[in-house]
Every structure is written in C-alpha cells, then in structure tokens.
1. Can you say which of P, Q, R returns -13500 when helix-only ellipticity at 222 nm (-39500 (n - 2.57) for each DSSP H run of 4 or more, over all residues; to 500) is computed?
2. From which structure (P, Q, R) was distance in nm of label points 7 Å out along Cα→Cβ at positions 14 and 318 calculated, if the value obtained is 4.7?
3. Which of P, Q, R yields 1.02 for Rg/Rh (Cα atoms, Kirkwood Rh), for residues 126-245 alone, as computed?
4. Figure out for me which of the structures P, Q, R the number 17.1, 56 belongs to, where Rg and Dmax of the Cα atoms in Å, for residues 38-189 alone was derived from the coordinates.
5. Identify the structure, out of P, Q, R, from whose coordinates mean projected area of the Cα convex hull in nm² was calculated to give 18.9.
Structure P
Amino acid sequence: MINVDTRKHVGWKVGLSVSAPNDGDPDWPPDWGDKTRAINRFVYDEANNFLFEGAQLILGHSWKDSLGRWDEDGVLSHLARDARLFRRLKPEAPDPVTGTVPPAILNFLAWPDQPPPRSEVVAQRLINQDLLQILQILPIGIEKELPDQDLYPDSIKTFLLTDLGRFARIRALTTMRRMLVRHTEYRFFVGGPVRDVKAQPSDSVDANRLPGIVEEAILTQEAGQPLYISSAFGGAAKAIADTLLQRKLKIPADCAFYTAPRIAEIMTRFSGKYPSSGDIEGSSLSGGWNAHDYFRSLDLDILARNAGLETDSYIQMLASPILDVAMSWMLTGVKALRSKSKRD
C-alpha cells in the first residue's frame, strides 16, 4: 500500500513578511488590541499551520530577546519546537536531490546579526535536529571592509556608527532579502512600519533604504514570483496595496516609498566603490527611479494572473480590511498555481 502524504502544503516554501505598523497608524484595526501581541499571535498561528501541513518556512527573523540573548520564549523558538512535534507525527521525506531532510525553518539574518552561539543549548539542539537553520548574510561587495566579529566584537558597534558601517548594513539587508526571495515560492505581506521622514539615522538600525516589506515586495516582483499583499493591518503593506489600486495614500508617500535624504547621500557616496546590481537596489528618489512609481506602473491583471487569481479576486485580497478574507484569497491563488503546475 502506498503511503500518500495528505497534508495540504507539502513541498511549499512559504515566507511571511509581517510586522507591526507604526504607533497611531490610521488603518490598524482597533479590535486587534496591542499591536505587538496581535502580530506575534498572527505570525505564530499562520506559521504553525504551514508547518503542520508540511510547508517549509523561510524567514528573516531575529532570534534575540531585548538583552541580545536567544529568546527561548520567542516565536521562532516555539515554531521550531512545534516542527519537532509535527515531524514525529508525520516524518518528512528526504529531498530527492540531496537525500537529506531540509530544515523545517530556514532563517536568514542580515549582518551584523549573528546566529545563536554554541552556548545557547536550546537553539543548538533545534539546529542539530535539523529543525532550524540560521544563516548570517554578509553585504555583497563589502565583506573585506567588515571588522572581525570573533576577534573584535566591540569594534562592530563603533563601525556601525560610521557611514560605511551604515552602508554595509543597508547592503546586508538588501542581500538578505534577496536571499529570502530566492528560497521562497510564496511570500505573504502584511503590516509593516514606515519611517519618520524627518528622522536622521542615529545608527545602523535606522539605516534602511526602504521599509523592509516594501523592499521585499519589489524583490519578489522582480523575481517573477506572485505578489500577495494585504492591507488589513495597515502600514507599509497597505501603502503598497493602495498604490497598486491607484488610491490616495493616508500616509505621505515619502514615508513608505522614498529613501531618506541622509541615507540616499550615504548610498550615493559609496555606490561608486561598491556598486549594486541595478536601479531596484539603489536609492528611491523623486527625481529618478522610485518605489512609488514602480508599484503604480504594475498591471493588476498581470499581477492577478501571476498570483493564480481573477482580477476581481486579486483586488478583494488587496483591499479587504478583514485579514482572514485576504489570507483566504492568497491561499486560493497558491493552490490554483500549484494545480496548474501539476497539469502542465
């Protein structure tokens, strides 16, 4: 008798680009209450279901708690433990090419964020059991300029306060997000903060050329992958959805779609010595290439077809203020694409 794996998402490589919008976001649903708890609950519930149904999760999630330690009670740790239970219930089949079972969760970190050290016993156990793989991604083209984190850990903090350090962090984030897209088949975009256009970057944490969800959505589209976006939590994802729908934005476009002047100046200064691979990795400026015009130029009919949906259904996914409705359309699209792939 042939043992058929009946789980719904076997073979899927799924990514969740989800984070809380800014405080005071006009589109945050008040019924969801505290943003951080609501977002963590949503991420855990959705990711847990994907793991239970046999999918692999591709994430770009920091493993640290507020003190910089492995967070044993964090979302990533709980998901990896759940994956262990699910694999006991239904062992994974080895990859037909490598002959090994891929990790349930593949997590990328942008330099200088690092995987947990060997002293973190719980994390290492999850890694050794092939439940979790955590990889640090270096900024392409700037590797030789980086301080040695093992020999001189304190030098990293000093380096990150320099403009070259900020530039390295920007490049690392873009490189990491490219890696996320490369390993993911279906990525879902919800929420996401936007920046204060008047703020100046105080350190590498503020060094973003674009909000993370916006950059990941651009890289996903450029890779020819389906673009699944929900406006239900507001934030950067809603700004993208409203732009695709040609709606008026509730937040200034500068917040979500343009590079802050100080960051643009840093990127321009170092781009000659450390060039990027094209416009979509450069600064987003009103006088040249910019993310706002990029999304406005995309055709809804083509986006819908690439997502496995009719145009009306795709518009409902983008516009619905109800997250369950948007997620239902996203999953409907993925299933349609996989069904079509099997027929072809």
Structure Q
Amino acid sequence: MASYKIDYGDLYRNQKRIKEFNNFCILGNEDFQKNQALKIVLNSFNVSDFDGFDSFLVYGDDFTTKNNSISSMIEQLNMLPFIQTHKTLVLKNFDELNNDNQARIVKYLENPSPDNIFIFTVNKLDARKAQTKIIFESCMVIESKEIRYPNVLARWIDDETQQRGLRFEPNAKNEFLNSVELDYYVAFNELTKLELYIGNRKTITRDDVINCTALSKTYSIFDLLDSIGYKNTQKSIQIADNLLENDTNHIMILTMISNFFFTLWKFSAIMNKNISAAELKSRYMNEIYPSFRDKYINFLKNYPLNKIKNTIKILLETDQQAKLSMASEFILIQTMIYKICNL
C-alpha cells in the first residue's frame, strides 16, 4: 500500500483510516503520544490485552545480541490466528534491535501477512536509509512530537475533552492552559483530576480549574516575561515565586527581565520614528520568532518609551539592592515586579 503518514493530533479525527492498514510505525520521542496512539490502534482491532496466543507484546532490548534473533516473532506474524480474526504483535523500541534484526523486520514488511497486525514504536528513523523508505511505504506512520507551543496543547485539549464528553466554560480553558506545563502527561493527569473533581457535571468552570490545578505548572522564565509584558501583577509574582522555589537564580531573573526591556526599548525607539507596527514586525524584529511578534506589539502598548525608561531604573535599583541588602530574594523580586507592572 502507498505510504500514509499522519500526525498523532489528527489520529482522533481519522480513526476510520486505521483499518485500511495491517502494519503501523509509531514514530517519535513523545512517549505519551506514542502510548495513546498504540491504544487507539489496538482498540480499532478490539485488542484489549496480550494473551500470548493471538496477541503479543515484545521489546526491542530483548533482542540485542546477534544470537537472540526475532525468528519466533516473525513466525508468529506469518501464522494464522488461533481464536481471533488476526494475530497482533506489538514491538516496542525498534531502535534497540541490532542491525540484523532490524533488517529482518524490514524484510517482513516487504511481504507482510495480510491476516495479521504488526505495530512497532521507534524514536527516530534515518530518512536516507533504504529500509526507512520501505517502512514508510508499507506502514501507517503515526508521528508523535513534543509540544512546543500552547496552541498545540490547546488543540489536544479540545480533542480530549470531546472524547470525555466534557466542555470548558469561556476563560476556563485558558486558565487551564496557564496552569499546566506544556507536557501531555501533566495535562492528561490534571484533566483527569478535574473530571473527578466536578463529579457528574460535564462543564468545567474557571473556579474548578483554579481550585483543582493550583500551581501544578513548573514555569519558565519566558512565562514570566510574557506575564510582565501583559502587566499581570499577580500572575507575574506567582511565576517568579515558582521559579525561585525551583532554584532559578534571582540574578538570572533580573538579567532576563533587563534584556527583555532593553529589547522593548529598541523597538519603542524605532516606532517613535513614525514606523508602523506592520513595518516594525516585518523589518526590525528579526530576532523575534515570527509567531511571537504580535505579542511584542501588545507589550509595547503596555510599555511606551517613558515607562520603559522608568522600568530600567527600577531594574538598576533592584540590582544594587540585591548586592547590598539582606532582604530575601523573594521580597526583592516581588517588589520589583509590583513596581514594574504598576508604573
């Protein structure tokens, strides 16, 4: 069959395509997606467990030596099922197989059994290799990718809540996104906690999220810069406390905030020369990732040039106090953020 590659995020919406294939390659480093994709495929073929007769689970690191071949596994794939309509074999960690055993898997895929189901997971495939081309041509390839942007997690949440028969009230979803890390396992666990918390209700409110997920997220310095950019005092102080509690050095926080405002200062000075926001984004924001440039335009609305100058003064004062004062780093950073957000 011709190659068919699908992103895990689209698998929910294309489950009817699964039964068109007998062989599946679940590709990527995101373990949550890989495990969920495996469940979806197995459920499509009504496989709920591994009985050792018609369904098997094996691991690549069990076949690491040349003498420990996968002959028995290949034999099972070529045998007729005992009771079920097909045999199902799942091989986890294809990467761990030695070269000989990988080659035998690929040889099987060149002429696979039309009666049985073969699913294997692999972290990475070299597109330059001939065996990768064979895998892509003979399997449904399901790609798993780590979350890099909140909108990716937001889309997954839409799918997951729909599967569970739940819905977020307006603003509740954004509150949830702001309360969890960009990590599927964390989001899945927090959503499960919410589902238990609301009981028989099917609608999740903002208060539910606040009460249930309170500070489950480990924030990054970029979360702090965004929050300060939006002048959200309470959230900024909360994130800064979270960073300090997780051993982020207060000098590093000061340095990153200073760099952030020096960047805003440069952009604000350019706009004061009658440069439009559109021209600023297209010609002068090369160091800013394209999808983040609109965000910086909003930051500039919150911090015109005179406020940025005052912010720089606050940062310099805080730096001096950090070197001379006996006050705790928490108090210093909290006070600094409060002053900046409330200029």
Structure R
Amino acid sequence: MVMSLISCSEKSGEYFSFPVKEVDYLGKCGPAVSGTPVSWSPLGCSDFVIKDSLCMIVTSDPEGMLKVVSLNSNSLIGNFCTKGRAGNEFNRIIDVLDQPYVKEGDIFYPLMDNDFFYSPVKVVNISESLRKKSTVIGDTFETDGRHCTLLDNDKNRQFIVYDVGPEESENLGDKVPEIYALVENGVETEIEVFPKRMKGADDRLMFAPYGGAMFKHPCRNVVAQLMSGINYILFFDFEKSKHFAIHQKGTPSFEDEYVDLGRDEMFFTDAAVSDDYLFALYWNEGNEWGTNNQDNRPEILAFDWNGNFQGGCRLAERIACIEYDATRNVIYGLSRSTETIYTYPNPVKR
C-alpha cells in the first residue's frame, strides 16, 4: 500500500492543523420539545436510517434484522437480512457507515455482517429487495474494522479514520492515536489533522479528545466528524480540498490542556444530514455539567455545511440517534431504552 501525506495549507495551531471558526451555540435552544411516537417502531430496534420515503431499521430479529417502513403509508413493507451464513444473510448487523445512497434509481444501504472471523460490508439493494421480496446484496467490500465514509458512493474511494493498535500506542510519544486517510483504488494518503497530541491527554486519556462519528453530505463529497470528547465539529471538503473546524467559543480547544469531565455522553454523538443542514445530537445540558445519569437529555443543533449555527431544540426524551426526513421536513429520534421512534419539528425556523 502506498502512503503519502496531505498537509492543510492554513495552520491554526501547534496541535491542530485546520482553520477554526469560533461559534456560539450554548443555551440557544429554549424549553424541551416532546416528540410524537410513531406507530411502527419495531421491537429490538437499535439503529435506523432514512432515505427518500423509506425508513430502514436495524433490529435483533433473526427472522429479519432489517425492517423497511414506508413513511408514506406508515407501514412495514419489507423484512430482510435474516440470520445465517448465506451470502445474503447476516450473523449480526452493524451500521458502520450510516450512509444509504441512491444509484441508478435504487436505494442502497451498506451494512457490516459482524462475525468473529470475517466482517465484510454487504451493500443491500433495498429497492431490488422490495421488488423481489428477498434480500439482494449489490456489492461486498471490507473496511478492516475502520470507520469510513464512501466518497462518490464508491467502495474504492473511502475516507477513513482508525485507531492505532496496542503495539503502536506504546511508542506514540506525543502523537495522536488516530489516523485519517483517503483511500483511492488501494492507494492510502494520510491527511494531517493533529500534528501533536493535546496537552493533558496522557496514556490514560489518550483517545478521549479524538473520538467521533462521521457523516457525509447526501450529495456532495463533504464529511463532518462530530467530536464526542471536546466541543468541535470537523469538516472535510474533498471537493474544494479545504478542511476546517468549528469550536464552541469559551470552551477548551485542542491548544489547551485536556480536562477529563468523567461522563459517558459529553458533546456530539450522532447526526442527521440534509442538503442544507447538519443536525447534530448534542449533550451539554445547558452548560451545567452534572453527574452521568439517565436524566440527562440531548439537544438537536442545526448547522449549515459552512459550519454556521442555524438553530436548535432541546429534547424531552433521551434520544440516542436521529435521522432527517426531507419530504416531511421532520427529524426522527430513537430511544434505545424504550425502543421507540419519535418525530420532532425541524429546529431551523423558515
């Protein structure tokens, strides 16, 4: 494998390579908004995505670990991905990309077939599966267990971020334990994001400031990474080759010393995407840091793809993941504890 290095043209600091836009989204959401439960939440649901007028729900049901619901009729219209070893079956489903997409008019949904020995990503052709009333796999590829995003919906063009292995972490020194890379047809190009590890992020806290899920723009090759351990969102624009970040002003930056807040949900944990907005699930509790408990509730913060804050709302329910329905202009949220999906209004005022 070939490895080269991309450096950002603008350096914002010694510990972080991207230009940073200071923004303010604390305390902007007002009173909590109660969601409306949908009538079709399946038992055992753990994750879901929305594409066009279809909701694809990952469940623990061995007779069909992927349920497809029509949002037009609010009814179950498909039951796919049975448990088994066949090519169109799954041992256990994990959504590692959160990236359904449309190709030649069909909806595709990449899902990892999680097995102890071999865990390929199988791309389920949802549209063809609905037509044939059985699971149809359009393609299969590997990610080596690394979190990735497909650029141009192409398995041969991936943006990946992965943790260094235990044998490497012992010799990291002041380096960051995560590597960002663009893979094109097997050629891996490392992207410099963090030249040095943040002060205070010692071996015990090595990974704490750097974890975060990635979400791709529905149509463009722009990827956002939500940082869960520090108040940042990173934007990677592969169309303009211009990457940047936003940061909540007045909170610790990568140039400061890391402070361990000691709670599981800290900042950004999930997102929903639209052509115009990135809707981020944010756990700040109005900037009043409390103990980690089940009473904490998140906010949904809306940003445009230039990183500008557009509005938000606090949720009455303890929501774990969200999706956006562009047709109805509503946000769906899943409570894993109650296995219930709720709807919420778009927090952006129009």
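1. P
2. This value belongs to structure Q.
3. Structure P accounts for this read-out.
4. R
5. Going label by label, the one that fits is P.
Where a number appears in this text, it was derived from the coordinates with a stated rule and is not lab data. Predicted model only: the values in this text are computed from it and were never measured. Cβ atoms are built from the backbone, for glycine too; each structure is taken alone.
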